[in-house]
Structure I
Amino acid sequence: MFKFIRKIFIIFFVGHLLYIVALKWIDPIVTITQVNEMITQKKFKRDYISGDEMGRNIKLAVIGSEDQKFPTHNGFDIDGIQKAFESNQQGNKLRGGSTISQQVAKNVFLWQGRSWVRKGFEAYYTFMIEKIWGKKRILEMYLNVSEMGIGVFGIEAASQYYFNKPAKDLTKNEAARIAAALPNPRKYNVNPPSSYISSRARHIERQMRNIQGSTGLAEAIGEK
C-alpha cells in the first residue's frame, strides 16, 4: 500500500510539474475563480492576449499600484508582509501583503478566500512560477487572468468592456483607473470613475512616472 501511495504521489507531482512548465507558454483553459463566476454570476468575459499586445501603460500601472518591488523580489515582499501582519494585529482593517506573483499563484491554481491551507499552497506555487516562468510571463499571466470587473477577466476584456478599445491603446489615466479598482473590482466603478477611483488613479499615474527606469523594470515588462 505504501509503494502504491508513493507511486500515485510521484505521478501526481510530475504531472503537476509538467502543467506548471506548460503554462510558461500556454494559457490556462479555465481557473477556479472563472468557473465560480460562470456559475454564480452567469457572466463571463475573457480574451487572452500576448504581453506585447497589452501595451506599456497597464504594465506600469499595475506594478506602480500593486507591487513596486515586483521586478526585483523573489516572489515575496517580506517588508510588505510584515507591515500587513502588524496592521492586522493592531485591529486595523484587514490588508494583504501579496505580491503580483502571489496573486498569480492564487488566481491560476487556487481558490479565493483566506485560510492557512490556501496560503501554504500559494507560497509553493509562487516559488515555482518565479523559478520556472520568470517575471515577464508572471506579469503577462496576471494581466490575463485577474478579475477586473464582475465576470470580466483579463486586461483585453476589461479594456473593451470599459473603454471600447484594445488594451495596447489605453491611455495612462485609463490604465491607472483599471489598476485602481483591482483590490476590489466588483465594488469600484472604472468608467465613469467614482471620486475614489479618480483620486487613486492620479496617485497611480505619479507612481508610474516614479518607477520609470527602476532596476529590472524593462525586463519585467518585456522591453529587454
Structure II
Amino acid sequence: MCTVIVHVPSDAGAAVRLLAVRDEDPARAWDPLGAWWPERPSLVGVRDTRAGGAWLAADPGAARLAVVLNRADLLDDADATGSRGHIVLDAVAGEPLPASPPMHGFNLVEVTPGRARVSMWDGDSVRTVDLPPGVHMIAHDDVDDSQTARIVAWRDVFGEPGDGERWWEGWLAQLAGTAELEPTDDRAIIRDNRPYGYPTLSLLVCAASVSTEGAQVVYGELDEPGRWNALDLR
C-alpha cells in the first residue's frame, strides 16, 4: 500500500517531480538506493533482495524512472508466478509491458522528461493513462482515486514542489504534517497496515526529478517502520 505523489509541469521542458513512500514487510530484506544490477550498469534503485527486482529504479543518463505499487487483483497465487520488481527494471530499459503480466496486480508509474504515465494491472487487463499537468496521487487503486482516504485527505495539500536544489523539502514538510495521524488511520500516508490484514509498514522515502538533463533520485529510511522521523534525503 505504497503512496506516490507526482507533479507534471505544464511546461514540458520543466522537470517532473515525484515523491514515493514504500510500504513493505520489514522482514523482507531490501538494498538501499544504489547500482545493484551488473547486467544493467546504468541503473540505480532500491532492490528487493529476495527476488532481485526493484521497487523504484532510474537510469540517470537516459532520464527514465519507474516505481511499482501493489494493487488488488483477480489472480490466484498459482497464476502469479512473476515478481513485480522486474517490470520496474524493464520499464526503465524502455521495454513494454506484456498484455497479461504473470504477476499480482500493480500500478506502475513511469516518468520520462515532460511525461508521467501509470499502467494499472488488475489480473484482467492493463490500462494505461498519461497524467495531465498538475499534482497527482497514486496508491493501491486508480490515479487520484476518490475512494482512497489518503488521496482525498491530502492530494490538494501537496502543491507544486519548489524549484531549488533541495526542491523536495517542501513536500517532506507536508508529509511530516500528514504523519500527525496515527499510522493505522486510513488517511495516513506513513502507515501501519497490519490492522488491515497486511504485514506492511512504511519503511523509506524517495524523491526524484526527471528532465532532459537526466534523472536524480534521493533516498532516506525511517528509523522505525511505520513511524515518521525527520529525513535528510540523499
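Throughout, read-outs are computed from the coordinates displayed, never taken from laboratory work. The structure presented is a predicted model; accordingly, all values stated were derived computationally and were not measured. Cβ atoms are built from the backbone, for glycine too; each structure is taken alone.
Comparing mean count of other Cβ atoms within 10 Å over residues 106-113 across structures I, II, the highest figure is found for II. Suppose helix-only ellipticity at 222 nm (-39500 (n - 2.57) for each DSSP H run of 4 or more, over all residues; to 500) works out to -18000; of I, II, which structure was it derived from? Computing helix-only ellipticity at 222 nm (-39500 (n - 2.57) for each DSSP H run of 4 or more, over all residues; to 500) on every structure in I, II gives -18000 only for I.
Structures I, II were compared on mean count of other Cβ atoms within 10 Å over residues 2-9, and the highest value belongs to II.
Tell me which of I, II gives 27 when you compute relative contact order in percent (Cα under 8 Å, 6 or more apart). Going through each structure in turn, the value belongs to I.
If mean count of other Cβ atoms within 10 Å over residues 122-129 is computed to be 13.6, which of I, II is the source?
So the calculation was done on II.
With FRET efficiency 1/(1 + (r/R0)^6) of positions 10 and 138 (r between Cβ atoms, R0 = 25 Å, to 0.05) derived from the coordinates and found to be 0.35, which of I, II does the value describe? Label of the originating structure: I.
Computing mean count of other Cβ atoms within 10 Å over residues 18-25 gives 12.4 for which of I, II?
I
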